[in-house]
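Input: structures, listed below.
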Structure P
Amino acid sequence: MIFTPDYYREFHCRASACPDPCCRAGWQIPIDEKTYKFYLSAIADIEDNTEVSDGERIFKTRPGGECRYFRSDGLCDIYIKTGGRLCEICEKYPRFFEEYEGFTEAGLSVSCPTAAALILQKTADCYTGLERSSPDPLLQLLADSRRRASKMIFSERDPDEAAKKLIGFGADLQELIDLKMTDKAGELEFLPMELIPAEEMAAARKYLAENTEALSPEWKPALLAPPKRQGSAVQRRNYLQYLNYRYFLKAINSGNVYAQCAAAVFLYCLAGELPFDYEKNVMTVSRELEHSAENMALLTEMVG
């Protein structure tokens, strides 16, 4: 069974009307083998405009980072030539899927400007259906704990206070897991920890500017720019809930729920400081960090 947030089915790609298309994000897009075989018979120049990287066939990009099949009118030349046949990744984006023992979750990535606008403007709790059932006791504990955290985030008037409580909750829950006292998890209160001090945040931004791979030329200057307070309370709360939904259960892989909460809170803080408008801040953080396994590993190690 696949579980999704309430807004999941509201998404519709804006295609040529998109203000910042994913086709220009500079990502390496693997083409699944079945689709590539079809392209060989349908698109004359497909071999010239693709290459093999790390054992996968990917689209080549132009110097600015856009796919070679991205047209000046904002449409995809492959989509037009094939009547809508896209590779699996292009077809699914911005949807993401996480498979866990007993259930699957899906969501929308805020790296897409349309998805970001949809998610950040919500005034209702879109994560009310977070009840999950798993035969894995730790995963069940994480799912139940995330549900409590989600309700806390939505009910807290000040999203900064919710962020403090989320990271405190992650630390306390991790301690119970380490001590094998998980039967006490339901009794945990949301005791806040302080957010990252300004000087530590500045050092972290500098570290990311020096060590992450940049997909956009805007990324590193944005990290080094003077911090600005960005985002309304509604936007920041919705972003924190998104991060909680996307990252909390990943602790089943690392065994470290504190690190996942710390990473979520860091991303929340970072998006509130970059120099663009808040939607673009959120989208930029997602594109540069969430969509790079190497960059996310670097961040998780830094904060966890």
Structure Q
Amino acid sequence: MIRRNFLAGLAGALPAAVAAAAAQSNRPRFKLRYGPHPGMFKNSAGEDIIDQIKFAADQGFTGWEDNGAMSRPPELQSRIGSTLQQLGMTMGVFVSLADFRTSDFVTKTDKPHQDSLRDMAKRAVETAKRVGTRWTTVVPSTVNNSLDPGFQTANCITNLKVMAEVCEPAGLIMVLEPLNWYANHPGLFVRSVPQGYAICKAVDSPNCKILDDLYHQQVDVGNLIPNMEKAWDEIAYIQVGDNPGRKEPTTGEINYRNIFRWLHARGYDGVVGMEHGLSKPGKKGEAALIEAYRECDSY
């Protein structure tokens, strides 16, 4: 029996207060596939990831993402994948490569380095099969100030092509995440959607695209919808968070109702990753987060 249907059937037989709570946990699905992550609903659902996924489904969410999925035991990866499938939810990204300390990805193209990239891509493919996703996040290392930017770009493209050779037959899409320099990640090589667009065009693979995190792009570049329009054929995944603060929509300056309306009109059917924190603590904060998405989803 589906848990949400069970709750709905019980609601009529319960006292009013309990019935109201049951109805709250069997809410209509959102229009877009917003994807919470592990820990986001831990106060309401407990520490167990599977219980958190079920709670998210009860609230109407149809997406999920888990940056740390690749480091989880294979048995848990499989449980996550099967739970999402049973609940009709879509698994979003997990991180397979995020080099924040070295410039290896933009300086090294030797065989040992590229063999390590192939091995990493193979592990990502196996993880993706278990959790049931099409996307994995790639963050291609830091800038090297002693090497011309043109050579670094060429090396980045070369190494992404190596990884794409592994990902293409498996149908796994690497999504490059441009990260801002001002508030979070100074010195990373890929920092804007236009830069990511040029790189993806050069890699020329259906399995190398852009992850457009609108929080990062608001901090670094702005011009969110026009840049999405220009780069749309190379964007495969969206993440959100308001600015300043990187909390849920409605807490900052970004008009997420308008952005969600635009994504819906474009027919975007991927996951909208909820890559942010909560503005308030505890269960009240989690309830406020859910209501913020309800507000922005009511376009």
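For the read-out mean count of other Cβ atoms within 10 Å over residues 105-112, a value of 22.0 was computed from one structure; give its label from P, Q. The correct label is P. Sorting P, Q by FRET efficiency 1/(1 + (r/R0)^6) of positions 65 and 153 (r between Cβ atoms, R0 = 35 Å, to 0.05) from high to low puts Q first, with the largest value.
Computing semi-axes √(5λ) of the Cα gyration tensor in Å, for residues 33-80 alone across structures P, Q gives 17, 12, 9 for structure Q. When Kirkwood radius over Cα pairs in Å is calculated for each of structures P, Q, structure P comes out greatest. Source structure of the calculated read-out (mean count of other Cβ atoms within 10 Å over residues 121-128, 15.9) within P, Q: P.
As an exercise: mean count of other Cβ atoms within 10 Å over residues 41-48, calculated from one structure in P, Q, equals 12.6. Which structure is it? Comparing all candidates, it corresponds to P.
Computed from the coordinates by the stated procedures, all read-outs in this text should not be read as laboratory data. Quick caveat: nothing in here was measured; it's all calculated off a predicted structure. Cβ atoms are built from the backbone, for glycine too; each structure is taken alone.
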